[in-house]
1. A value of 1.1 was derived for distance in nm of label points 7 Å out along Cα→Cβ at positions 168 and 184; which structure in I, II, III was it taken from?
2. Using FRET efficiency 1/(1 + (r/R0)^6) of positions 56 and 248 (r between Cβ atoms, R0 = 30 Å, to 0.05) for the comparison, can you identify which of I, II, III gives the largest number?
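Readers should treat all values here as calculations from the given coordinates under stated rules, not as data from a laboratory. Everything numeric here is computed off the predicted structure, so don't read it as measured data. Cβ atoms are built from the backbone, for glycine too; each structure is taken alone.
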Structure I
Amino acid sequence: MKENLKITIIQSELHWENATANRAMFSVKIQNIEGETDLIVLPEMFSTGFSMNAEKLAEPNDGETLNWMISEAQKNNCAITGSVIISENGKFYNRMFFVFPDGSYKKYDKKHTFTLAKENETYTAGTERIIVNYNGWKICPLVCYDLRFPVWARNTENYDVLIYVANWPKVRTLAWDTLLRARAIENMTYCIGVNRVGFDGNDHEYIGHSAVYDVLGKQITSSAFDEFTETVILEKEHIESNRKHLQFLNDRDHFTLK
């Protein structure tokens, strides 16, 4: 078990619908990370941007982008997570991979497809939430629009870290900032949100605001509207001491999500 976990968030512009260019770009950004890290977090659909052009862009589950993630994880001896457009059994998924340093991985399919952009008409919604066990830490990986639905993120497993990867537009930045902090506070967990910047192929603007919040809702990363890479240290003692002292999770309501 690691008492401290180093997390590196990469906020970047994306090359629209160009997986080759995006993989090459992120390889350089990963190579330029200063010092060691345990986990690198990339945005939602980091290889393409948030596109509904799935028929053209989708990869098989074991496609080039997952294999790139595996290669980068092994080469840098760290875990990597982010979401990719995947085709499987005739359906398309907005699939988040969590790749371990040894090249093994877990996957999570975005549960809440973004109806405002008609994502639900192209992508099949996932049905299962997962908890990733990594270096003695329990991590819950979720995707973008999932952030608006607190019951789906509800901390019944006493997980330590909640991660949202996103393409969250500038026009709703206040909601992004507010909900990330709320998810941290209500679940007494570190909450990480990694967003993109720049304009996509549909002329939607993104200004990042990627951040990490501690269990009390304090932001422990700097704020930025442009590209940046930042590594922060998560402390297990911070989680345990505050949960023991405040005991808010002990008073949560008991119900079953169907």
Structure II
Amino acid sequence: MDLIDIGANLTHESFRQDFDEVLGRATAHGVGRMVVTGASREGSLHALELARASAGRLFATAGVHPHHAVDYDDRTDAQLRELAREPEVRAIGETGLDYNRNYSPRDIQRDVFERQLDIAVEVGKPLFLHQRDAHHDFLAILKRYRDRVPAAVVHCFTDTAEALRDYLDLDCHIGITGWICDERRGAHLRELVRTIPANRLMLETDAPYLLPRTVHPMPKHRRNEPMYLAHIRDEVARDRGETPEELTETTTRTAELFFGLRSVA
């Protein structure tokens, strides 16, 4: 059974020169399907194009990252509502709150987050969520919508045990990236990942970001790509006391159910 990378920013410019090779390396390392993250209006359109060009292998999300919330207008909202209805678009997002860098004012972030939650409710699709240093506000808003959407994944989880419990109590899924391989910032995740129920855990690279620091040899370009999902899988499996094969099977089945993907095994 092949892995599913639930969050890869394959629209990033760093993939333009060797996109086909990137997909080839992913396949060679057991990553059969990837969900391309839409994080802006233009990025969501591009993610849909990639998914259509590689039907059955690539899928898309459609949303606006909180960094870009300040650019969200009525035209963007209308475009996302159209994209959300496309069959290749399997979730709404990346959306949420980011108070770490505050590239967009916090009040605008909250408003844009709610507008995208409304879209998810309208089309009945899952949420692909981002939260950094904004847990209190993020949770308060999400609680109002959670029972009106079919599912929600807190993508690239890096937070505390308390935050994890809050999300699991809301029946959210949890996305784990190569952050867990960072001995400076992610060591706490090695303990927390053991507490995530198997039917709530999914794996992602967040490529081209967050190249696992435990990859050897470290590539000179330091670009993350879906092929390294197998490395993340191995690390998480060891932390959970499972075999790589066991973790592949459970995370793949969970992702198939979450995104409505047809099983290939």
Structure III
Amino acid sequence: MNKAHFSLTDIGINLTDSAFDADRETVIQEAEAVGVKRMLITGTTAASSEQAISLCRQYPDQLFCTAGVHPHYSKEFTSTTRETLTDLLKQPEVRAVGETGLDFNRNFSPPEQQIRAFEQQLELAAESGLPLFLHERDAHSRQVEMLRDARDQLYGGVAHCFTGNREELYHYLDLDLYIGITGWICDERRGSELLRLVKEIPADRLMLETDAPYLLPRDLKPRPKSRRNLPLYLTHILEQVARQRDCDPQQLAQQTEINCERLFRFNQTDT
């Protein structure tokens, strides 16, 4: 294998997804070979968060995870869910609360239940001292309002898979949040606004992620036969972001690593 040129962390990968069941170990190894040395597995339900922790324990110091309930599954959030998450958030593999937030686009869970589940997870973030791993779609104003109300009790967070406009970007920056950039920036159609905005993100607030197996970068050449996104493509996203910011990819990689270690405390053995 070629010596890795970069040292990167994929802050958002759905590694427990069934899309990786047949070759999960190979996927991890191929990513490591190109410099993706760490991955943060996204927890979307209490059960998937438990699965993520179990997987992390097979790859210590390489895999970490979040624990939380995605807004799509908010209707399943009960007092038992909260108790389970309270215990999961104490595990050293868990570095953030989430994926949590609001999604009023398709409303797989009613908005009022999403708000209630988000309130609960904001409280869990305050209690645990962990940062937030945030999802939001078509619910920006309400989400920002809730984050502002809880701000004094929170320990930071990242707006995962940011695809919003300039006003939304600065709302998040004003809340001292980090900004997660995915392969969305590699789509000149849907990602055109993000291509312009990415240069406005302060270097010390920028993070990179694939959201694999979703959001395969559209401009990969040669075009992969599979539509499955992979963590090894994080280097492609890095290079596109560096190009748009007119900076050296290696320096950008180093800065994003500093950011990850600061927010997720990767250089610590506990939370």
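1. Values: I: 1.1; II: 2.9; III: 0.6.
Computed on structure I.
2. Values: I: 0.05; II: 0.95; III: 0.40.
Comparing I, II, III, the top value of FRET efficiency 1/(1 + (r/R0)^6) of positions 56 and 248 (r between Cβ atoms, R0 = 30 Å, to 0.05) belongs to II.
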